[in-house]
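Nothing in this text is a laboratory measurement; each read-out follows from the coordinates by a stated rule. Quick caveat, the model's predicted, so the values are computed rather than measured. Cβ atoms are built from the backbone, for glycine too; each structure is taken alone.
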Structure I
Amino acid sequence: MAKLDDTNKAIIRMLSDGRKPFSAIAEEIGITENTVRARVNRLTEEGVLSIQGLVDPQHVPDIQVAIMGIKLRTLNLEEKAREFLSLKGVFSVVVVTGRYDLIVQLVTGPDEDRSLLNFFKNELARIKDIADVETFVVYQAHNYHIPYMG
């Protein structure tokens, strides 16, 4: 796994704008552009860093984001997280402490195939060992960006 030394941390901070040129990062940090490129490649290959385009769901017509708290009847949380991640519309699953075992984020759309009801009937129904689900529909978000799933 890549070591997150001060240089790697500085590179990651500067990539909060994923369009920032490696040459500008190199100049600010005082290293070569090739060093920045090599470090970003290594961090990406090792899964530490992901550079991607995200959208503000409030500005994308016809999508709705839902967040679900999932309580399971099993303690095999990692396997269940992978199962949820394979469901249509799901873009994030995290194992958490507290009231729920998993927090699942998904995108729904206006057509029947992508509706929240369809998600419950055709996707969620495929997962065994669900004890309880609480769904939170995101009506308004601040500084919240998601992968585009159009």
Structure II
Amino acid sequence: MSEELILTREGYDKIEQEHEYLVAVRRKEVAERIKEAISYGDISENSEFDSAKNEQAELEERILKLENMMRNATIIEEDDINLEVVNVGLTIRVKDREYNDEMEFTIVGSSEIDPENHCISNESPIGKELMGKRVGDIAEIAIPDGSIVSFEVLEITKK
């Protein structure tokens, strides 16, 4: 039983592009490596063959994972996003109530996280607590060290 995967359109398109590349390009490249390794003779002691077969197994595993992700994806279309409440695909500006620092996060599906660009998962502790909040709402977030961080939602916008 597979879990539903929530993605933005951009995230789904990236997965689809990677899948197409792996199927159309990488499979052929790996098949060529296997063919070349077989041409070296005895495959029982052929490290090139073993390496190529391992690469093929990893490639096929990644292709299957991407296919599963696409099959189970729920795509959040930009036009369907309600700017009244925090949801996947939206950028949220919050204020840490203890330190008065302002931060901005974009809420994305779990496969799209990118901490360097402040893209956090809707399944992360912060993302979970922010989901469904409105401007002015307070999100109390338990962090791993046991303390609580309190964020006030200041603004909800599209990316």
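Here are the numbers for the structure shown:
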read-out	value
Among I, II, structure where FRET efficiency 1/(1 + (r/R0)^6) of positions 27 and 131 (r between Cβ atoms, R0 = 35 Å, to 0.05) as derived comes to 0.05	I
Winner on mean projected area of the Cα convex hull in nm² once structures I, II are ranked, highest first	II
If helix-only ellipticity at 222 nm (-39500 (n - 2.57) for each DSSP H run of 4 or more, over all residues; to 500) is computed and equals -7500, the structure in I, II	I
Value 20, 41, 28, 11, calculated as P(r) over Cα pairs in 10 Å bins from 0, in percent, for residues 51-90 alone, assigned to which of I, II	I
